[in-house]
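> The structures come next, written out as structure tokens.
Please treat every number below as a calculation from the coordinates, not as lab data. Values in this document were obtained by computation on a predicted structure and should not be read as measured data. Cβ atoms are built from the backbone, for glycine too; each structure is taken alone.
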Structure P
Amino acid sequence: MSSGQPLNSLFEGFVDVITVEDVKVRFGEGKALRIKYGADPSAPDLHLGHTVPLRKLRQFQDAGHLVVFIIGDFTAMIGDPTHRSETRKMLTREEVAENARSYQEQVFKILDPAKTEVRYNSEWLSKLTPHEFLHLTSQYTVARLLERDDFQKRYRSNQPIAVVEFLYPLMQGYDSVIVKADMEVGGTDQKFNLLVGRELQKVWGQRSQIVATLPIIEGMDGVQKMSKSLGNHIALKDPPSEMFGKIMSIPDALLVRYYEYLTAFKREEILRVIAGLKDGSLHPRNVKADLGAHLVAFYHGQAAAEKARAEFDEVFKNKGLPADIPTVEIAAESLDLVSLLHQAGLVASKGEGRRLLEQGGVRLNQEKVQDATLMVKLGVEPVLIQCGKRKFAKVKRA
């Protein structure tokens, strides 16, 4: 792409770069570029999968470029139809506003605020006149929109597609026109939307943005993309011990991918790890522990990372218990085990509790239990409950 090493390292890791010629021209001009990244605050929490583009954007910021971070507060009310087999439920303004506050707080753990221009797309999309809106919709045909894989599958299987969903790529693309983006970064699942922005810029007489896509990272199962709905995610707000434990549970095959896309390690260190895993000089368990400590330190601080690592070793290597097991008080003299797990906050639902019991993932006072109907007496002395590998609670009567 360029004879300069800095440019090569900036574009390392991208799946698509459209076009390489545009990169040579734009970056050859020696000007700071406006690099767009859009995110719909459709949920309040971010996970490590979301940090892949953010870390890449930080590299561009460190090289002197400006990130235009667009919070899609208007488009979030529609919902991105990407990878959807059905129409999303439209969010309220209040839900979007609350999610946006949380989202922004987490994003700046990675991005440099001084080199970030934050914009909300309601600034312009909510103010489009009927004439301007019709002009925007006239730029794409239904046939072209149906070329998008998600729409194509739903159309062929007679699944409904709301008209408002067809508008989503156009609105996201129009964001590029408004902020005059020189380049846009997103996941490979966003490629269609990013290319729409490139086309719309031509209509408005602008130079087309460079489109650069990054891979979608698999979750802890090592198979499906990281997603809260699939339960295979590692959230930025996970407690240190839980984040560390989740990293330790990932398949060995994910290690290199996580090192390359989720960390701030220098390239030399990543290459050292790759070589060590390949020739057997590095044990995957130790590499995972280093990875977990690095990520916990980044999001929670060095002290939290050291404590999480020591606690993990104590629990899983020395067969001990965490040093700071929380105590939960419940206003009942006795409770069935499933309800107890749920009320103690160890499971998100009673259904999850039953599944864990069936799988042998619950211990009561360090003894495995599988009877969902078991009644547990609560008193002044707490009972110790372990749920899965990483969750503990001491439960007593309130």
Structure Q
Amino acid sequence: MTTPRLLLRTATFADGSTGDVRIVDGLITELGPNLAPLDDRTSDRTGDQGETVVDLDGRLLLPALTEPHSHLDKAFLADVISNPTGDLMGAIEAMLAHRHLITLEHTIERAERAARLMLSNGVTAIRTHADTTLENGRENGLQSVHALIEVRERLRGLVDIQVCALSGWPSIGVAGAEQRALLRDAVSAGVDLIGGCPHLEPDAAAANEGFLSIAADAGLPIDLHTDETLDPAVLSLEDLARRVISSGFPYAVTASHCVSLGVQTERRQREVAELVATAGISVVALPHTNLFLQGRQRQSTMPRALTALRALSAAGVNVAAGADNMQDPFNPVGRGDPLETAALMIVAGHLLPDEAFETVSRRSRTVLRLASNELAVGGVADLVAIRAPSIRAAIAMGPGSRVVVKSGRIVAGDPTWR
């Protein structure tokens, strides 16, 4: 049996040095200058058929990017569904009013187009939320779930896609019985995670408990839209952390948005951040959508609408960053490029360029619980090569024509072949 082998020549690394990278069976096995092709070596290993050699011609070689929070089922709806008020509830109401226009086939087409765009930008792993909702007596049901599972399977081997069932509300009490049943149907359909929006429920603490219970019964991780508001009185993240700690919930927990934490006092931020760290919860900041939706009512000293990045990081929380929505009622722009997200984390979140890159690469990959793709022997060969002299320049310029490697195979881009 032959083993996939790839030799990447003349790469530039993040520290400015140059060299070659050998990949065997999807893993990095060698780094160094002027590595000899296997064809030129003496080997008695059965099935050793040499390797493909690719000249990167000095491109900056980096770990591939990861999108930890997207809504592929809504991508590219901006020209179909508008949001005249520009805020969160306006986007939600616009989706409710136009749900009848969205078909399964159209959702699959848009979602696959968005995922392929991300892939071309160097993304090899995506987590997407799928609306799993009963709305105004009309059942959206599992349409988004089925669409995104179809896209997940179509793109298997090109990009890893995790589908999170995003519950509507209410999901608690007698009124939420049908919604809870729909979530369980989503589990049977094959979703990878359980999700919801506790802060929009009548009782956020009860919603946290409910989602943790459903996820525990299903044996799945959880990723909740948490405190997507600038109201300091809303802080369900603290309750979530306490419940995870007290219950010993055994699966990964992600809290996305966490905007209201950013408007607490610094002391309160530290207290909650320490709880989140103890609970092992990852936090995903989403600058694109939150900068667009939040703060419109505060024209004086308008807040940045980001979570407490410094306090969370200081406490040891894994803080990642995602794009959230792309060209839909929740965010009318976006190019499917995590380097754009990194740029926003620099200008709005006050991160330094290397820190910002970490939020869309290693830290986002940690959210998805994927093996390390660091440029080191033993790392998974999910890589991206970019025409830029440094990480800072790559984020600043966002150059195109990227060469993307997934599991040791070129899946996007047009390198020079030998």
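> Here helix-only ellipticity at 222 nm (-39500 (n - 2.57) for each DSSP H run of 4 or more, over all residues; to 500) was calculated and came to -10000; which of the structures P, Q was it taken from?
Here the read-out was taken from Q.
> Supply the structure label, taken from P, Q, corresponding to Rg/Rh (Cα atoms, Kirkwood Rh) with the calculated value 1.02.
The structure behind it is P.
> Let me ask something else about it. Supply the structure label, taken from P, Q, corresponding to mean count of other Cβ atoms within 10 Å over residues 171-178 with the calculated value 16.4.
Q
> In terms of relative contact order in percent (Cα under 8 Å, 6 or more apart), which of structures P, Q is highest?
Once relative contact order in percent (Cα under 8 Å, 6 or more apart) is worked out for each structure, Q has the highest.
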